Structure I
Amino acid sequence: MPDLFRGIASEFLAADAMHADYERRFAAADGLDSWKLERRQHFRDPQFASWVAFDRGEWAQALRLLERERPSLAELQQETAARGVDLYRVRVVQEPIVPYLRWELHLLALRAEYGEKIRVIGPEVVEPYESDGELPELLTVGRDTVYEFAYDETGTLSGAHRYEDRETCTRCTDFMTELYAVGEDVASFFARRVATAGLQGKA
């Protein structure tokens with residue numbers, strides 16, 4: 001893994017505290033973009049109704065519930081645009097695409113419709129950085145804050161290690177920017193690999 005943190009101390013925040021901390025910092029970060037990296041191929045999100053429907057195998061209901069997210073996504077885009085903020089995301093997708101990722105890619109394609117800048121990369125892009133384990137999930141906010149997400153054994157978010165250091169934030173942002181530069185736009189990836197197969201489709 002690239003030496004992103006270089007011995008910088010972090011503070012662990014449980015999931016609820018981390019979300020509240022992020023929302024507070026994001027609200028104060030006018031004009032500053034936020035970057036996210038997703039590496040894991042499966043997560044649990046039991047507080048999200050669409051994910052619950054997906055987990056039950058209720059594919060059509062999962063998609064219907066995703067459609068209900070449009071108003072909140074439109075509101076988020078209006079807010080971030082007014083504040084001069086762009087949201088960037090790099091999503092690693094392995095082949096064959098697992099069912100969870102088929103569901104998530106529907107959500108990401110929807111997010112992209114409303115302005116989030118999302119690109120997909122294959123694991124071969126990150127393999128050179130993974131000699132000692134998979135890359136972590138990362139999220140930046142403002143000029144000096146990075147969250148390194150932590151998950152329990154089921155893939156449910158347990159919290160995040162928060163780093164507050166401008167150089168660390170810059171290193172993480174630069175790293176994600178490099179990955180993003182070689183990625184495929186999620187809309188074209190979705191159309192090519194997911195849309196015609198649906199949630200239950202084969203890779």
Structure II
Amino acid sequence: MRFNEGEKIILIGDSITDSGRRDDPERIGNGYVRLIRDYYLITEPKMQFQIINQGIGGDRVIDLEKRWKEDVLNHKPDWVSISIGINDVWRQLDRPEIDQVYPETFLEAYTKLLSSLKEETSAQVILMEPTIIEESIESAGNKMLAPYVDIVNRLADKYNAILVPTHQEFKEYLQNNPSNNLTTDGVHMNLIGDMLMARTWIKALQER
């Protein structure tokens with residue numbers, strides 16, 4: 001699949017998507033969203049389309065639900081890419097005292113988002129697997145992340161969405177390149193991590 005002239009593409013998620021976008025004059029940020037945008041500026045320089053970064057640091061799926069109408073539906077997008085799930089697990093590790101988003105709640109909230117998107121827009125949906133928590137594949141965070149990744153895969157099937165297998169690509173990279181880090185702190189991307197996310201996203205669209 002490819003973008004068409006004049007289309008609007010929204011990428012929404014947490015800090016991995018946000019990546020400093022509110023301090024950026026272009027409002028794109030310095031992460032994988034910028035790399036995706038710049039890739040298409042190089043490969044299709046005459047194509048006019050709009051990429052909108054709607055990431056907000058710290059968001060869980062229930063936070064996307066609260067701002068879904070304003071940040072997504074009201075824009076009448078042609079494409080919507082969602083990257084969420086890391087904080088839904090991370091909060092269980094670093095803030096166990098707060099109300100948590102366990103897999104059943106994650107599934108319910110995510111389903112509501114996708115159902116409203118299908119009902120109110122004709123947007124093509126892109127679902128990105130949550131990436132990683134810690135550079136070790138066997139970390140507690142990555143084990144806890146597994147059911148959330150599975151939910152994203154199931155929802156991609158149910159809603160005929162394009163699946164971006166970010167979690168699988170990150171695991172494979174870490175297995176084959178254990179000396180190369182993909183994050184700055186176990187969660188937030190360094191440039192290599194952002195590049196891997198962007199490449200995986202672009203490849204998923206090309207193969208669809």
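Values quoted throughout were computed directly from the atomic coordinates according to the rules given, and no laboratory measurement underlies them. Source: prediction; values computed, not measured. Cβ atoms are built from the backbone, for glycine too; each structure is taken alone.
Summary of values
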| item | result |
| --- | --- |
| Which entry (I, II) yields the derived value 16.6, 47 for Rg and Dmax of the Cα atoms in Å | I |
| For 18.9 (mean count of other Cβ atoms within 10 Å over residues 147-154, calculated) the corresponding structure among I, II | II |
| Read-out percent of Cα pairs over 18 Å apart, for residues 59-154 alone, computed value 46, structure in I, II | II |
| Comparison of I, II - label where distance in nm of label points 7 Å out along Cα→Cβ at positions 75 and 179 is highest | II |
| Parent structure of the calculated result 32, given that relative contact order in percent (Cα under 8 Å, 6 or more apart) is the read-out and I, II the choices | I |
| For -15500 (helix-only ellipticity at 222 nm (-39500 (n - 2.57) for each DSSP H run of 4 or more, over all residues; to 500), calculated) the corresponding structure among I, II | II |
| FRET efficiency 1/(1 + (r/R0)^6) of positions 83 and 131 (r between Cβ atoms, R0 = 25 Å, to 0.05) - structure with the largest value, from I, II | II |
| Given 18.6 for mean count of other Cβ atoms within 10 Å over residues 35-42, calculated: source structure among I, II | I |
